[in-house]
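I've put the structures underneath this note.
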Structure P
Amino acid sequence: MNIIFLPVAQQELDQTIEFYEEQVPGLGVLFRNEFLEAIDFIRLYPEGHQFITKHSRKCLLRKFPYLILYGIIDNAIIISAVAHQHRHPRSYLNRN
């Protein structure tokens, strides 16, 4: 399946990597690597994660307090948010 990022989700990913890298050199790379592992898992098992709305699923990262919000449309996985788990869901749930 193709992975497509909404521009806002790509921006969230980039900002999060940059934030972690500024905190501790190398931490941004660790976040990016864990994120990419989660994307690979989503690609293999797109229907393997919990629904949080009628059309959106969430994948929790293991070591970082972030989630990936995505939906499946035709033969594509649409990443709509890369969100901190303490962020209010209202800020990203209406994207899908």
Structure Q
Amino acid sequence: MPAYLIANIEVTDPKGFEDYRARVGAVIAQYGGRYIVRGGAVRALEGEMGFRRLVVLEFPSAEAAQRFYDSPDYAPLLALRLASTRSTVALVEGYAPA
């Protein structure tokens, strides 16, 4: 069942974040992930959102997403993102109809 890494990101260091963005796509793909949403315009339809820059990554499974997040390949990029943003990240299992 697919799983999704969902991130709400506020960029605090644009130069550092641009370096992260330029390098992270290849690592995401290496672990079977792909972008579903990558920082496009967000429009509130109900309630107060609190979204800044919304990113949604799809992986084949929660295990694949966790392997990506915990990988030595992503570790230096994670450090770069943490240094250049304030963010909230969640791993969400996808829906599988019965």
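Given 0.95 as the derived value for Rg/Rh (Cα atoms, Kirkwood Rh), which of the supplied structures P, Q does it correspond to? Attributed to the structure labelled P. When mean count of other Cβ atoms within 10 Å over residues 12-19 is worked out for each of P, Q, structure P gives the greatest result. Structures P, Q were shown, and mean count of other Cβ atoms within 10 Å over residues 44-51 at 11.8 was computed from P. Relative contact order in percent (Cα under 8 Å, 6 or more apart) computed as 30: which structure among P, Q? The read-out was computed on structure P.
Among the shown structures P, Q, from which was the value 14.8 of mean count of other Cβ atoms within 10 Å over residues 4-11 calculated? Answer by label: P.
Any read-out appearing in this document is the output of simple, stated calculations on the displayed coordinates, not a laboratory observation. All figures in this text were calculated on a predicted structure; none of them were measured in a lab. Cβ atoms are built from the backbone, for glycine too; each structure is taken alone.
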